[in-house]
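These are the structures in question, set out in turn.
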Structure 1
Amino acid sequence: MSGGAGRRALLVVNADDYGLTEGVSRAILDAHRDGIVTSTSVLALAPGFAPSVGWLQDAPGLGTGAHLAAVGEDPPLLSAREVPTLVDKKGRMWSSWRVFLPRAAAGRIDPDDLRREFGAQIEAIAGAGVTIDHLDTHQNIHLWPMVSDVVLELGEQHGVRTVRVTRSTAKSPVGITVKRLATRLEGLLRERGWVWPEASTGLDEAGCLELGAMVGALSRLAATGARSAELATHPGGADDPARERYRWSYQWEDELAALRSATVRAAVDELGFELGTFADLVEEAS
């Protein structure tokens, strides 16, 4: 997969968290119109969803997926009574994967609760007139077997058979676990006839993809020799007061600048990538 020789690899540049805040949604649209973002994942339960979901109608070339959430700062779409194992005593979702996954491993997360909540999120996105071309999850919890089973079931019910396979090159316990779970998920997807990018990055670098790091991430994807790849990103605007409740220490504005830069655009071309969406990935596989 080197500059221009033979078939160019399909690169999906996905911006996560559309709807997190209105500012994040605007930044994602800016990174699509003026940069290399080709796809976004929509967060239906976040406060920026309702005011900004309609803006997607003005970006028909932007692929859209569902960013399914069962962890984080925002409440579920359904009531605590409807999804009791997904919330704490105050009706809040479990704060992160570090809390959610041990509960799932201990059998304390009811897959039916997850099925109801994820189903409601998919229906909220589709009901807003958005065509869903892929599924992924907030904090990548769909790598966990019970969660992936629910996600695949719902995808098949809604005619969506494309999903992110999150990968890591870290040699830490978390990185090693991610690699093992990704291998398991790929096997399950193969059995069920799903489609996914052969390579991906953005987990190890989450929130830190400034210009140099983004060029490095693209170079690592190219070095895999994969025919398709996903770069997961998190652009946002500067001075977004609504973002204060999300204390992630992400460099949102730096990622936005990198995604819109001529340097990154040139790297995409020089490394032999062709920009596209998850829908394009399905077309290539058929």
Structure 2
Amino acid sequence: MADEKLKLGVMMQLRDDPEGALRKVAEIGVPTAQLGWPQSMTVEQGLEVKAIADDHGVEITTLWASLPGLPVWDFIEGPTSIGLVPEAWRAQRVQALEQAARCAAEMSVQSITTHCGFIPEHPGDPLYQGTVVALKQVMATCDRLGVEFWFETGQETPITLLRTIQDVGSENMGINLDPANLLMYGKANPVDALDTFGEWVRGVHAKDGEYPTDGNSLRKEKPLGEGKVNFPVLVPKLKECGFTGALTIEREISGDKQIADIKKGIELLTPLL
């Protein structure tokens, strides 16, 4: 298992131009992509996207589901605005995830992915319990459709994420490890986090970042190789945990600099595959 070669991919937002997004993936020259999935996408539109991806020879590894409402990516408003934790948005966001799962099933895409939010550490917290109930509802749909649900790491500690997976209790759950997020939110060293949840990792965002130094704001994402994520140690350890999926490069900017940084990331990761 440890000697199996991993695939490369890129994270690509569909927005209003699926053809352009998937053409960009093909031009970059990687075989897979995670697609940022607009909440308004229908199954019919999903099938059109799948046909475009097939035409370009791109394997879609997950639909990264956007959710209703406006998330704030910081430590102050983030707990009340991100994911399934905030009660005010929970019901609408469960519905959005169920719709993403239906799209994934019709498109023959393995999984959907999203942030669940600042999941509380204390399992007796009503917000924790409500999040678990919401996830059980999402998983009832995913299990019926044969679609996996991947937690994007970031706002929760590794042990809280593991506990949540265990409490929801579906075998179709997994983790989309974003090592930069674990650093940027100050939750864990990503290499060490694999000791807690390594067996659950199904996807990986190849993204770099640093620990926060301000109590209000997380640190910004950086080009691969310029942050604190130790990819030469992380990737072999992922393989030891049984990971056989794609390393999906995510660069949270746009334009020519994004493409240049992705290509540098490919050079950095290729010897590790």
| remark: Working back from -0.30, -0.57, -0.75, -1.07 (log10 I(q)/I(0) by the Debye sum over Cα atoms at q = 0.12, 0.17, 0.20, 0.26 Å⁻¹, for residues 83-146 alone, computed), options 1, 2, answer is structure 2
| message | I have 18 for relative contact order in percent (Cα under 8 Å, 6 or more apart), calculated from one of the structures 1, 2. Which structure is it? | response | 2
| mean count of other Cβ atoms within 10 Å over residues 11-18 - structure with the largest value, from 1, 2 | 1
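Comparing structures 1, 2 by FRET efficiency 1/(1 + (r/R0)^6) of positions 51 and 163 (r between Cβ atoms, R0 = 25 Å, to 0.05), which one has the largest value?
Working: 1: 0.35; 2: 0.05.
The structure with the largest value is 1.
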| task | For structures 1, 2, calculate mean count of other Cβ atoms within 10 Å over residues 43-50 and state which one comes out highest. | result | 1
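Taken together, the values in this text are just the output of simple stated rules run on the coordinates, not laboratory data. All figures in this text were calculated on a predicted structure; none of them were measured in a lab. Cβ atoms are built from the backbone, for glycine too; each structure is taken alone.
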